[in-house]
Structure formats: structure tokens, C-alpha cells
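Only the coordinates and a few stated rules stand behind these numbers; no lab work does. Predicted model only: the values in this text are computed from it and were never measured.
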Structure I
Amino acid sequence: MPGLVECYAGVEYPERPRAVWWQGARHEVETVDKEWRTPEGKGFRVRLASGQTLELFYSTRADEWSIQS
């Protein structure tokens, strides 16, 4: 599902997700549990402040985030 992710971008985009707009609300990212890179983009497994875990993936080709619970 396409989504909106607020992230820190220092040297590159994206470096670290900070918040996610998901299910009609903004959720703070508490921790990044895992991070990976593929030829298509960059992924993150994050834990929200609510305790829920999500997988975020940024597609560099599409310039789009996807969010999976």
C-alpha cells in the first residue's frame, strides 16, 4: 500500500524514518529494527511508539514509499 513517510535525509535519501502516515493517522517511529538495500530501493522494519511493527520500502525508481503491517 502506498504511504507517506517522514524521514531524516542527511547524506542520502532516505536515511532514517521518523514518522509514518498510516491508516489515517500519524505514527512516530520509535526504533528501526532492521535496514536493507536492494537494487530497487531501501527497506526498513520499524517499531512504532504504539508497539506495532511495520515494513517500509522506498522505491527509488517510482519515488514512492510502500507500507506493510
Structure II
Amino acid sequence: MEKFKISIAAARVNSGMNQQEIAEALGVDRTTFIKYEKGESVMRMDLAYKFSKLAKVPMEHINFLLPESAT
């Protein structure tokens, strides 16, 4: 049985932080973070780990991959 995963956007919203706050905490530009949320770019592993901690959601419960249609 596959575990349920939430989107990066859902994890961010659940954390109570806006895109600008998360981007600053990760040390990236807001436009870069928006690309992560839209699935236009893949977050580096170190940033994914940091994002997971900020959002208080385990990494294995967040879908960090590009949507299938983007491949």
C-alpha cells in the first residue's frame, strides 16, 4: 500500500507560512520556490530536508517530484 503524499504547496499552507517566508527561510528567491510548488523545478535534497523541518511534515509525506506530465 502506497503512503499518501501531500504537495509542497499543501505542506507550506499547513505550516502557516507564506511563499515569501518559506523562500527566505530556505535561502531561495520567491520565484524559485513558486517553481517548486508548481512542479516546474525539483527542490534539491538539502532544501527538501530543510523545507520538511520548516513545514513540520516528514519528507516521506511530501511529493517533491515533478508531475508525470512534465517528464
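In this comparison of I, II, the computed figure -14500 for helix-only ellipticity at 222 nm (-39500 (n - 2.57) for each DSSP H run of 4 or more, over all residues; to 500) is attributed to II. Matching task: 42 is the computed value of relative contact order in percent (Cα under 8 Å, 6 or more apart). Pick the structure from I, II. So the calculation was done on II.
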